Structure P
Amino acid sequence: MTFQPNPTQVAKIKAAVFVVCLVPLALLALRAWRDQLGANPIEYITHATGWWTLTFLMITLTVTPARRLLSMPWLLRLRRMLGLFAFFYASLHFTTYLWLDQFFDLADIVKDVAKRPFITVGFTAFLLLIPLAATSTNAMVKRLGARRWQWLHRVVYVIGILGVTHFLWLVKKDIREPLVFIAILVCLLGSRLWWRWRESSVVPGARAASGSSKFATGQAASQRTR
């Protein structure tokens with residue numbers, strides 16, 4: 001029997017997960033305070049915040065498959081918060097680049113975005129994250145309507161592809177970490193495609209069975225009336 005917490009337990013789990021999601025930031029701040037960011041602190045912070053952005057994005061995309069495989073619908077209660085933490089770390093990642101790396105020099109930033117493909121891809125992914133974060137509230141779900149809201153938030157799949165591409169193109173030699181993220185993303189997106197194919201193949205069969213059942217019932221009724 002799977003664990004199905006009550007609303008009070010879910011609230012406690014969400015609070016615990018919220019604290020855990022702040023641990024990477026706390027550890028990064030601790031390393032900065034202890035002067036343990038290495039020879040290039042800006043590069044270290046940029047890499048760390050980018051890595052955690054991708055990690056939280058993958059965790060967010062894992063919620064739906066985990067819910068279906070483990071029969072734990074309450075996991076959906078964590079998905080929005082996890083997605084917002086992905087946006088939070090992406091904002092830190094972008095701010096590090098904008099502030100510590102480029103010193104808010106907009107002319108250089110525009111040139112950098114246009115010149116280096118991995119920055120172009122990463123910048124695009126961040127821009128696409130903004131409307132998802134802005135429409136994450138219940139009020140926006142009601143305002144947009146459930147169907148339009150769902151279509152909008154499917155952009156997260158594109159963001160995931162752009163994110164791993166950004167990481168892969170950034171790394172010059174050791175591509176093992178980007179390949180791990182790519183493998184995880186392929187599994188997560190592949191599981192969704194498989195479930196969609198399975199549902200699409202089951203539904204026509206169910207309709208056919210329903211039609212056959214109705215036909216058989218009609219034939220039996222006809223026989224009885226004869």
Structure Q
Amino acid sequence: MKTEVDLIDVAGGNLGSVRRCLDRLAVHYNLVNPGNPPDGSRPLILPGVGNFGAVMANLEKDGFDKLLKRLVEGGTPYLGICVGMQILFDWGEESDSAGLGLLSGKVVKLKQGKIPQTGWNRIECADSQKSTNNPWPSGYVYFVNSFVAQPANSQDVLYVADYFGDFCAAVRRDNICAFQFHPEKSGPFGQALLSRWLDSVSADRSSNVRNLDDDGRIASISGGGKC
């Protein structure tokens with residue numbers, strides 16, 4: 001059974017399409033925002049679309065950015081989509097704005113081709129991820145982006161794609177996972193990627209259950225998990 005998730009409702013854009021995808025996967029979700037903040041007991045999904053600086057400004061209302069960073073640093077699984085991936089990094093060129101700094105690196109504008117990149121493109125599992133027992137599959141996904149992340153640590157790159165040169169299409173480190181593309185708009189393959197992430201965090205959090213009380217009820221859950 002897939003875990004229940006918290007869907008962050010502060011970045012606009014593709015919230016509706018992500019909700020429909022979660023409905024198709026029969027995943028229950030709670031909408032969280034500065035007025036209804038998450039407590040870290042459920043994995044987080046941030047489906048951001050739009051301007052890097054505007055998304056960060058929305059997150060900074062009532063200190064929501066600090067709460068989000070604290071939860072992720074504390075081990076709560078996080079999935080970012082599109083700008084939800086970009087704001088993980090230190091800085092974004094689009095608005096000359098600081099990001100959350102959960103991953104080292106920056107986000108810069110594409111230099112060639114039609115901008116934004118709009119349409120289908122093939123993603124390949126990064127070399128650093130291929131040595132795992134169950135590498136993530138390659139396939140075609142849907143992009144709408146003018147900016148790309150440049151992680152400082154190549155080990156953080158999960159997927160690469162080619163648009164007039166290779167770029168980082170997804171990242172993965174510990175409890176953080178994020179896609180520059182839109183899995184919820186990428187047909188069965190994209191939905192399968194989202195389902196894989198949900199399965200992985202569900203299994204990991206289930207395995208972290210500890211300390212049953214005398215009646216066999218869960219007394220505490222150790223935080224964290226890898227995607």
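Identify which of structures P, Q gives the largest calculated value of FRET efficiency 1/(1 + (r/R0)^6) of positions 90 and 138 (r between Cβ atoms, R0 = 30 Å, to 0.05).
By FRET efficiency 1/(1 + (r/R0)^6) of positions 90 and 138 (r between Cβ atoms, R0 = 30 Å, to 0.05), the leading structure of P, Q is P.
Taking log10 I(q)/I(0) by the Debye sum over Cα atoms at q = 0.13, 0.17 Å⁻¹, for residues 98-185 alone from the coordinates of each of P, Q, which one would give -0.40, -0.70?
It must be structure Q, since only it matches.
Figure out for me which of the structures P, Q the number 2.5 belongs to, where distance in nm of label points 7 Å out along Cα→Cβ at positions 10 and 170 was derived from the coordinates.
Structure Q accounts for this read-out.
If helix-only ellipticity at 222 nm (-39500 (n - 2.57) for each DSSP H run of 4 or more, over all residues; to 500) is calculated from each of P, Q, which structure is the one that comes out at -7000? Walk me through the numbers before you get to the answer.
Working: P: -28500; Q: -7000.
Traced to structure Q.
Given a value of 20.7 for Kirkwood radius over Cα pairs in Å, point me to the structure among P, Q it was derived from.
P
One of P, Q was used to compute semi-axes √(5λ) of the Cα gyration tensor in Å, for residues 2-73 alone, and the answer was 20, 16, 9. Which one was it?
Q
Bear in mind that the values in this text are calculations on the coordinates, not laboratory data. Please read these numbers as outputs of a predicted model, since none were measured by experiment. Cβ atoms are built from the backbone, for glycine too; each structure is taken alone.
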